[in-house]
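S.K.: Multiple structures follow.
Every number here is computed from the coordinates shown, using simple stated rules; none is lab data. No experiment lies behind these values; they were computed from the predicted model shown. Cβ atoms are built from the backbone, for glycine too; each structure is taken alone.
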Structure P
Amino acid sequence: MVLHAGCLMMNDFVQIEKLCKSFDLSDPLLARIIYRRSRRFLKAVDKISFNIKRGQTYALVGESGSGKSTIARMIVGLLLPSSGRVLIDGHNLHNNKFSHHEHRRIRQRIQMVFQSPYASLNPRWKVGNILAEPIIAFSLFKNRNELNHRIYELLEQVGLSVNDSNRFPHEFSGGQRQRICIARALASKPDFIVCDEPTSALDVSVQAQVLNLLKKLQKKLGLTYLFITHDLAVVRVMAHKIGVLKSGKLVEEQETSDLLKSPKSSYTRMLIQSAPRISK
């Protein structure tokens, strides 16, 4: 039997190919002319490539400023790459030839959980309205009863009460707010969720609860995760595979157990030695 190249990649639901991002730090044009200064660029991400298998978690680990969040924002479409490709189930996310309908359908499959549960929720909206927004945006309901049922279902999935739909974000603890953020990410019925430091703003005891919730949802819904973190203690619990970033470059990539047992890079060894542990 002959296998085509595409068949070999079937399990790779997300493919990141030579992704680059540079930021223009140049002075304004007039100042460059007067003071004869050349343009300056910061290469935040430098030819990053990795794949994520369907239903698994890939962790990008590195210190602050290593390019993790920049990669996350390019993958979900909040930031355009300078070059390279982001493929979701074989579809190029930044393909300008997609119709509006095709583009919406791909966007629906990708969601993000942000670092701060305090800053990422609209304080003037009740939780029910926050969860309703993506459902309405992607036309995922037929009538008001179906919309309400979906909101209640989302709250129950993340361990909150249906009565919480009538409360405002400030009435919840940090861990509960992050559960609301996770519920919002689930609202569009995505296949792939980018988690950008989702536990770094939480107490250690609450971190474990949120991580266990994400694992439970992954198993139940078949979700694929990209987990962005500076903390190797988190990826011990979450990740199937780890990529280590330093100054915008991928310095090492291994299965989680192999990397933690036999890191190849001195930078990775330093991260492992400095990492605390989170009880499961």
Structure Q
Amino acid sequence: MKTRTKIAVLIILAVTMGLMMTGISVAALSGKITIAGSTSVAPHIEALAKLFMAKNPSVKITVESIGSGQGISAAIDGTADIGMSSRELKDEEKKYLKEYELCVDGIAIITSQANPVKKVTKAQAKDIFLGKVTNWKALGGNNGTINIYTRESTSGTRTAFEELVLGKDAKGAQLTIDEELCAAVMNSTGQLAQAVSGDKNGIGYISLGIVSNYNVNALSVDGVAATMENLAKGTYKIARPFLLLTKGEPKEPAKTFIDFCLNDKQAKDYLTEKAFIVK
């Protein structure tokens, strides 16, 4: 009898370990997770959510693509279990939120593929988006007015771009894009990329990781090509983190989902395949 008992225990342990190795939850996880925020981060969290739900079919995850600013607010006020941001948190926001770095992404300055200009300096990019340089001819291109496309003011991509490219004035105040000088203000990465793609005189900025999804050029900056390889080497400098946010310690099943996103091999493989920099 003792021998049979030992065999039964060993079988149970073997089955349990086998289930764990295949990603099937031994103790079934269940519940709902609401995630909201950055339109740059959202498509990748949606993909990771599908992988997670395949392993945990009793968990339902909804992802809202509403911009970093609103996602941060949703995490703070509790209307979302997890917020998403494509910019660093401000000091005031850090008082309320716990942050998790999913990966690092670059921001590409994009133009239409019909535009012959393929490179800019950071100083030239700054002058373009501040409205100081207004014709492509000044950059060696065709004679045509530069049409600026920007994101809405609560966009994490816009905030990061303004901080990284425009910088601050002599008094230390952050310089920002004047929407009155822009051809259009877009509410999502996809809308902006499509608008620039269809305008031979257009310029804008999007997540470097999704440039290949659209018919646009990513301009070299200061002689460095806007590629994930250069981002990984640290030579392409226009970069920002993708963050997951919670108000205090997350509860289940959000806690396990965040752990999956940060540590699971399947999740890391997905992010690496998309050319993000993963720790």
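S.K.: Out of P, Q, which has the highest value for Rg/Rh (Cα atoms, Kirkwood Rh), for residues 110-173 alone?
M.R.: Going through P, Q one by one, Rg/Rh (Cα atoms, Kirkwood Rh), for residues 110-173 alone is largest in Q.
S.K.: Then there's this: Among the shown structures P, Q, from which was the value 0.00 of FRET efficiency 1/(1 + (r/R0)^6) of positions 78 and 118 (r between Cβ atoms, R0 = 25 Å, to 0.05) calculated?
M.R.: So the calculation was done on Q.
S.K.: To which of P, Q does the computed value 14.1 (mean count of other Cβ atoms within 10 Å over residues 166-173) belong?
M.R.: P
S.K.: Using the calculated result 39, 30, 17 for Cα extents along the principal axes in Å, for residues 142-229 alone, pick out the matching structure from P, Q.
M.R.: P
S.K.: Please state which of the structures P, Q yields 13.9 when mean count of other Cβ atoms within 10 Å over residues 38-45 is computed from it.
M.R.: For mean count of other Cβ atoms within 10 Å over residues 38-45, the value 13.9 is produced by structure P.
S.K.: Match the computed value 22.3, 91 of Rg and Dmax of the Cα atoms in Å to one of the structures P, Q, and report its label.
M.R.: It traces back to Q.
S.K.: Another question, if that's okay. Which one of P, Q has FRET efficiency 1/(1 + (r/R0)^6) of positions 102 and 238 (r between Cβ atoms, R0 = 30 Å, to 0.05), as calculated from the coordinates, equal to 0.45?
M.R.: P
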